[in-house]
Structure formats: C-alpha cells, structure tokens
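Since every read-out is calculated from the coordinates, none of them should be taken as a lab result. All values derive from a computational prediction rather than experimental measurement. Cβ atoms are built from the backbone, for glycine too; each structure is taken alone.
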Structure P
Amino acid sequence: MKTELRKIIHIDMDAFFASVEQRDNPELRGKPVVVGRNGSRGVIAAASYEARKYGVRSAMPSKIAIKKCPFLIFTGSDFSKYKEVSNQIREIFFEYTDLVEPLSLDEAFLDVTKNKINLPSATLIAKQIKEKIKEKTQLTASAGVSFNKFLAKIASDFDKPDGFYAVTPDIAQDFVDKLPIEVFFGVGKVSAQKMHKLGIKTGLDLKQRSLQELSSNFGKQGKYFYDIARTIDNREVNPDRVRKSIGAEKTFAFDIHNIENIYERTEQIAEKLIERCKKAETYGKTLTIKVKYSDFRQISRSKSVNYKIKKIEDIMQINDELFEQIDFIYNPIRLIGLSITNLDNQRKEEAFQLSFEFNT
C-alpha cells in the first residue's frame with residue numbers, strides 16, 4: 001500500500017519585528033529600519049527589506065550595520081507587541097489545523113494533510129493563510145509548500161518577501177540538486193565551510209557522497225545530510241515540543257571586571273530568569289552560567305542540584321560555586337548569561353523560547 005504524501009506548509013513572516021514597527025509608524029515605511037540597539041555593543045534583532053538592500057542583517061553588530069548604511073533608522077523593541085501579533089497569526093493557523101509547530105514568533109510549520117476545512121490543496125490553504133494574515137495584521141508572510149518540512153522551509157525563503165513557492169514531488173530532486181549548500185536548512189556556517197573544503201557546493205554534490213563519508217565527516221548529522229540530498233525528511237510536524245531550557249542574558253555597554261559589579265549584574269539577570277520560570281510555570285535543577293570575555297572568548301560552567309531552582313537566592317548560591325571556576329580578574333567581561341535546564345515541565349510547552357536581551 002502506497003503511503004500518502006504529507007502536505008506541509010511553512011509560514012515565515014517577512015522581516016517581522018521591523019515590519020510591525022513600520023506598520024505602526026507610517027513615517028518609517030519605505031525606509032531602512034532596524035529593531036535593535038545602537039552603540040558599540042548593539043546588535044540588530046531585525047532589519048527591514050529596505051535595510052537589507054545595503055547588506056544589513058539580523059544578528060549583525062550595530063556598528064557594522066551603520067557602516068553599511070549610515071542613515072539606518074533604529075527603533076526600540078516591543079516584544080509584548082510582537083508576541084501579541086504572533087498570537088493573532090497563530091489563531092489563523094488553527095482555523096486550518098491543530099498540527100502547528102511554531103519555530104519562533106514569526107515562523108511555523110503546519111501539517112494540512114487532513115485539515116479542518118477539508119480542502120485537498122495545500123497550495124490553496126497556504127494562499128488563504130497569507131491573505132488572512134494580511135487582512136488581520138496588515139503584514140505580509142511568505143509560504144512554502146511541499147511534502148516534508150525540509151523542502152517547505154526552503155521553499156518559503158525562495159521568493160521573499162510576500163512570496164509563495166511549492167516544491168512538488170515531480171520537481172523536488174531537481175530543485176534540491178541545484179540548491180547552493182549554504183541555503184540548506186540545517187547546514188550552518190561551519191558545516192558549509194567544511195563541505196566546501198570537501199568539494200560539496202550544491203545539493204547534487206552532496207547527493208554524490210556516501211553515507212559512510214558523510215557520517216565520518218559530520219557525525220550524527222551525516223545521516224540527515226545524506227537523506228535531505230535525496231529529498232527525504234520523515235520528521236513530523238510536532239505541536240507538542242517541550243521547552244528544554246529557560247534563559248536570560250545581558251551584553252554590557254562597557255566591559256566590566258569589578259567582581260562586585262559582576263555579582264550585581266548577575267543578580268539582576270537571575271531576577272529576570274526567575275520571572276521567566278514563573279511565567280512558564282516550570283523549574284529546573286541545573287544552572288548554567290555563560291561568560292563572554294572582551295576578546296569574544298566564551299566559556300560556560302554548570303551545576304546540578306537535587307532540588308528545584310525556584311528563587312533568586314537559589315541561583316546566587318549555586319552561582320557562588322560556579323564563580324570560583326571562572327576568571328573574573330584578568331579578563332574583562334562583555335556578556336553574562338544564565339540558563340536553567342533539567343526542567344520539570346511535563347506539560348506541553350510552546351516550541352519557541354524567548355531569550356532576547358533586556359536592558360538594565
């Protein structure tokens with residue numbers, strides 16, 4: 001008996017944070033806008049398409065972004081507003097299916113193989129969703145449609161912004177063969193560089209490598225790379241993914257090295273972390289501290305306890321032990337992060353974690 005091909009949609013909002021700011025501030029429309037903090041330590045959280053024309057991208061340091069576009073417009077961030085809009089969009093998804101797997105505030109997978117409106121065409125459903133998002137939020141989304149998550153994800157990025165692309169079974173292999181390896185979902189910068197050194201530059205190059213060779217060079221990822229080069233991705237859309245960690249971090253405006261100052265800032269981060277644990281209604285037994293030095297070296301130290309970490313005092317007590325393993329004297333600090341893992345959340349959680357920076 002032939003297995004029915006799944007019908008998967010990937011929806012990706014276009015320059016989401018920046019687009020929300022442009023929607024709410026008409027004077028910003030058509031201009032190079034970024035959400036983020038200006039300054040020597042600022043980082044771009046999102047860039048409008050007008051800013052992207054100058055090479056400005058999310059996660060780019062602000063000082064580099066300004067060099068690329070001297071007249072860049074910075075806006076403050078309002079994550080409560082972004083989440084509210086995200087919830088509006090998700091309500092639209094649930095009109096069609098309960099099989100919704102959010103990846104972040106601005107993107108999600110939907111399995112519409114069987115859907116609430118009994119429409120056999122995933123293409124028509126994706127187009128309806130795009131239209132409803134535009135009508136309800138005045139924002140545009142790009143959609144990708146295919147028979148697995150890998151192809152749907154790639155397709156949604158193929159014709160941005162306000163794009164739509166479908167990868168059907170009859171064109172799938174040719175589509176993957178021609179793709180540059182850098183755009184493969186799951187192939188990061190390091191993996192791409194390694195593949196280039198091995199002479200792998202396209203999907204066709206990847207398909208010509210054996211499972212043994214890929215496993216030898218990329219470990220467990222080798223099997224995934226072997227499969228996707230052949231358009232194989234059996235991962236299901238999972239609406240019940242469980243949050244594995246809760247974290248908070250802070251990049252400082254200036255390097256700090258005074259231990260009292262470091263302790264005070266860490267306590268502020270711990271307060272934010274406990275707030276997030278309370279909001280998520282889940283607690284854990286492992287605390288990790290991440291430290292990034294002024295020269296961008298990064299280290300982390302962890303400790304597990306036999307009780308739930310539920311108070312700031314719990315964090316700081318464990319932190320005292322971890323501090324003894326970290327050099328705070330000779331190396332100034334530019335970032336400190338705290339996270340809690342080994343969580344007790346047996347209940348279903350949202351698939352994304354909000355771990356954006358906060359200002360103090």
Structure Q
Amino acid sequence: MDAFYASVEQMDHPELKSQPVAVGGDKDRGVVAAASYEARKFGVRSAMSSARAKIKCKNLIFVKPRFDRYRYISGKIKKIFFDYTDLIEPLSLDEAFLDVTKNKKNIPIASDIAFEIRKRIKEEVGLTASAGISINKFIAKVATEINKPNGQKTIHPKRVDEFIDSLPIHKFFGVGKITAKKMNDLGIRFGKDLKNHSENKLVDNFGKTGAHFYKIVRCLNDNPVNPNRIRKSVGAEQTFSKDIDSEGFMLDKLSTIANELERRMVKTSNKGKTITIKIKFSDFTLQTRSKTVDSYISKKEEFFPIIEELLYQKELNKSVRLLGISITNLQRQKETTDLDYDLQMRFNFLPT
C-alpha cells in the first residue's frame with residue numbers, strides 16, 4: 001500500500017488531502033509512523049523523530065494513529081487477495097507476498113493479476129497500491145519500490161541477472177545504512193560487485209548475513225510464500241518526553257508497559273519463556289537484558305518479578321529515554337491473523 005496509514009487518514013478526512021500528513025505523536029519525543037507523499041517531498045520519513053520532521057516540514061500535520069481502523073482496511077484488502085490465491089504471506093498491515101503461479105482465476109500473466117488487484121483496491125477501498133512482480137520474494141520486494149506510488153514493475157525472468165547486477169547495494173532489501181557503508185568500503189556498490197565476493201569472505205565481514213547476501217544476489221535463496229508465518233516475539237515499549245534517571249520511576253513505567261504486554265500476550269494467545277527488557281539511554285546507546293525461565297508464561301504477575309530482577313541487575317549510570325519489554329521463545333496456543341503488534345510496539349505509547 002502507498003503511505004498506508006497516512007493515506008487512510010487522508011481518505012477518512014478530506015480536509016487532509018494534498019496536505020503534508022504524519023501519523024504519529026507530535027511531541028518532541030514522538031515518532032513518525034507514516035508520512036504522506038506530500039510530507040515526503042520535504043524529507044519526512046517513517047521512524048523519524050517528530051522533532052526532526054517538524055524542522056523539515058513546518059506545515060506538517062500530525063494525526064494520532066488509529067490501528068483498529070488500519071487493521072479493518074487491511075482486512076478488506078486481504079479479502080481481495082483471497083479471490084486470486086490462498087498463498088498469501090502478510091508482512092504487516094500494508095504489505096504482503098502473493099504466490100500466483102496457480103491462481104483461482106487462471107490468469108496466465110502475473111502482471112495482469114497485479115493490475116487487476118490494484119484496480120479493485122482503488123475501486124472497493126479507495127486507496128492506491130503498488131506491486132512488484134518477479135521470480136522470487138526478494139526481487140519482487142525490490143521491484144515494488146520502483147514505480148511507487150500507484151504503479152507496478154515486472155522483472156522478467158530473462159532480465160533478473162541484469163537487474164541484480166545494476167542494483168545499487170543500498171537498495172537491496174535488508175541492507176541498511178551501516179551495512180551499505182561497510183560494503184562500499186569493500187568496493188561493493190552494485191549487485192555485480194557483490195557477486196565478485198566469495199561466500200567465505202562475505203561471512204567473514206558480515207557474519208551469517210553474509211551467507212544470505214551471497215545467496216540472494218545469485219537467486220539461490222528462493223524461499224516460498226508462507227501463509228503460516230509464526231510470530232517470534234511479542235513486545236511493547238515507550239519513549240518518554242523527558243529522560244528519567246530514577247530506577248523507581250523506571251519500574252513504574254515498566255509496570256505500565258507490562259500491562260500492555262500482558263494484553264497483547266492474551267489477545268494473541270501466546271506464552272513465552274524468554275523475557276527481555278530494552279533500555280535506550282539519553283545518548284541513544286541501547287542495552288538489553290534477558291532471562292529465560294523453565295515454564296511458559298504470559299501474565300504480568302508471572303513475568304514482572306523477572307523484569308524487576310533485570311532492571312536491578314546492573315546499576316544504571318545514565319538517564320533513560322525509552323524502555324521496552326518483549327517475550328520470545330514462544331509457544332503458540334492458537335493461530336491468529338493479527339500480524340501488526342510488532343509494528344505497534346514503537347507507536348502504541350505516545351511520549352508522556
């Protein structure tokens with residue numbers, strides 16, 4: 001979907017159309033969850049601090065997130081997908097992989113299916129979507145970004161090698177700024193440069209991820225579309241409007257976050273064994289502390305004593321701007337189609 005959260009807000013509130021809109025908290029410690037294309041022209045991006053976004057766009061309009069609404073709209077879009085295939089792998093509320101090798105309408109050309117789906121989303125939902133079409137998930141994901149917004153791009157099987165060879169390394173799915181810089185330092189600027197490095201050399205420089213890079217640039221990592229992705233963690237966190245340095249105050253904040261985490265654990269019918277607290281300090285350094293227990297737990301009364309233990313495990317000598325809790329090593333009790341909790345982690349709590 002194109003700027004999904006912001007586009008939903010512009011659709012529901014006509015006065016926001018053609019305006020620079022940011023979904024998120026407008027306080028200094030707030031974070032932009034999504035930005036309209038009008039806001040993106042000024043350099044406003046998702047995950048950017050609200051303070052920085054305001055500097056880039058003085059007329060930026062902030063709208064509080066409405067995840068129930070986004071989830072509802074996402075459900076309508078997924079119903080359209082199911083008219084074509086059951087092999088759907090949601091990545092979030094606004095993105096999914098579809099395997100249409102065999103499709104319910106027997107349409108022979110994948111790009112025709114993408115066009116028809118996008119047309120229906122516009123007519124039935126009122127929003128625009130973009131699509132990437134190719135031989136595997138990696139290339140389709142990259143192709144999706146080429147003709148955004150409201151467009152699509154097909155990378156034909158015969159053009160895949162040419163496409164990968166000329167693809168700038170920073171556009172590879174999974175390559176962030178730090179990794180891109182490290183690759184540039186090694187002389188890797190395009191896909192063709194990445195192909196020139198052996199798997200052993202990439203592993204030496206990038207660890208296990210190096211093996212992944214070796215495979216994707218050669219189209220060897222052809223993971224199938226998986227409609228039954230299993231959640232690996234459930235968490236919640238909060239950014240504070242002012243740094244806090246009292247451990248007692250931190251414990252109070254962790255108690256509030258734990259309430260939300262328990263709600264999410266219960267709603268997703270999950271239990272887990274590993275509890276982790278996340279601490280981001282005022283200088284933006286990050287620390288995590290974890291403990292694994294013998295039995296599966298999900299209730300606050302079960303995991304909060306562990307959080308207390310982890311907080312006091314080591315003295316904190318710097319003030320804190322963010323606290324978070326997550327539970328991993330999960331035992332799923334039942335299937336759920338809600339895949340948006342990881343997305344909500346950052347934005348659920350507005351700064352206080």
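The value 0.80 for FRET efficiency 1/(1 + (r/R0)^6) of positions 5 and 277 (r between Cβ atoms, R0 = 35 Å, to 0.05) was derived from one model only; which of P, Q is it? Clearly, the read-out refers to Q. For structures P, Q, which has the highest computed value of distance in nm of label points 7 Å out along Cα→Cβ at positions 141 and 173? Comparing P, Q by distance in nm of label points 7 Å out along Cα→Cβ at positions 141 and 173, the maximum is at P.
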